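Throughout, read-outs are computed from the coordinates displayed, never taken from laboratory work. Because the structure is a prediction, the values reported are computed rather than measured. Cβ atoms are built from the backbone, for glycine too; each structure is taken alone.
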Structure 1
Amino acid sequence: MLLDNQVVIITGAASARGIGKATAKAMAAQGARVAILDLKQAEAESAARDLGDGHLGLACDVTNKDACISAANAVVEKYGRIDALVNNAGITQPIKTLEIARENFDAVIGVSLLGTLYMSQAVIPQMKKQQGGSIVCMSSVSAQRGGGIFGGPHYSAAKAGVLGLAKAMAREFGADHIRVNSITPGLIQTDITGDKLTPEMRADIIKGIPLGRLGDANDIANACLFLASGLSTYLTGITLDVNGGMLIH
């Protein structure tokens, strides 16, 4: 199996139809022991139980650096190592430029960008000690095309920041055999988007996707699995587009 006996942390992974939960299932199926992090302990534990025995659910607010460090320490205490981190936690707000207030900006940047930094800071010391690891950062096609369907400009800014942060970390920690890569999903059917698309909106969006369908959480999960596994050992600092051709550049 691709991740036999490896330990993976996934943030924001308790939502039933989310990318994080799908990624956790894909990695557990490939032999990983998965630590699911989310805001509520009960939901994280429930999601971990859904994967079967040997997995862990932890409460963690990724905007709190101490919480991230505590979660990473708990994973090391239980499993003895951390092989991969998927920085999946993120929020969005469908508001326009002139409507963005400081609290809106801080909330979106806090989870997507600051959370990616804090959680990466929490796991990198252990990965350096092991002399190896993989960090996968979740960006978005909206960072590349200047806006998305449901996210405001501050969401695009946060996700663009993730790309820059990941590239810089890849350059800094390559000598420690720590790989850092990003994924830019297109429009994926999750709990966030699932109930907001009218049939007309869906048909119009699909017209602009060469593969002729919206993305599924499993499409992103498989990309995360690839970047976390030994199949991608010579990849670092890359941006992997998973959008069905919505953006070709």
Structure 2
Amino acid sequence: MGENSNQRHAEVMALRYGLELGMTLIDTAEMYGEGGAETIVAEAIANRRSSVFLVSKVYPHNASRQGAIAACERSLKRLKTDYLDLYLLHWRGAIPLADTLAAFQTLKQTGKIRDYGVSNFDVTDLETANHLAGGDAIATNQVLYNLMRRGIEWDVLPWCRQRQMPVMAYSPIEQGRLLNNRSLQAIAQDRGVTPAQVAIAWLLQQNGVVVIPKASTLTHVEQNRAALDLQLSADELAALDVAFPPPTQPTSLEML
């Protein structure tokens, strides 16, 4: 969002409608539209900040001790709020994790953020962070996870579950690429729903997983919300396991 000014009104309306339907987590980042998405979010949450769980992310090259603090201040200004509920390192870069965690702790102590976490971290990254000062307070790991990208089930997801750390699943429909799968379409047709709703419902049934599908139209928002009420049966879950097999060995963490 925030990349095309002609879409601004529709994007704001979509976010507001999602809030009205009870979907109160909004995920954004300084990277999205180079701050443009955060200005969209600011307009959408005006006069309703207290009912929103707001997440933003810092670029790796901005994630130094002073850089992350400055980046957070810029995000807060664009978002027209004085705090974030959750602030994430977008992915691991060249800046030492210890420096980023130190900045996150300062931001938390000063009330600029309530919690902090990471994104696109594999188990090695998580272990490294966990052994650093402030690493034990990492609240979540946001990663690519959907029916086509199940590699985290081998290691990342169990690691997080063991520590009761929720995983945030981004790109739940693989940017639309998985929607042509025949098994997915068959289940959707039998249930009278869309393939995207089945894909999102599957993720929502995974223990300890938060799902963040993008929606920029009112219809899309409504469909996403309806996925929460779709409970897949054991047979349907088994059919999806055949169509999209779970991992049988470790794989490198995938990113989009």
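Assign the value 3.0, calculated as distance in nm of label points 7 Å out along Cα→Cβ at positions 57 and 137, to the correct structure from 1, 2. Source structure for this number: 1. Computing mean count of other Cβ atoms within 10 Å over residues 1-8 across structures 1, 2 gives 17.8 for structure 1. One of 1, 2 was used to compute Cα extents along the principal axes in Å, and the result was 53, 44, 27. Which label is that? Structure of origin is 2.
When distance in nm of label points 7 Å out along Cα→Cβ at positions 113 and 201 is computed for each of 1, 2, which one produces 2.5? This value belongs to structure 1.
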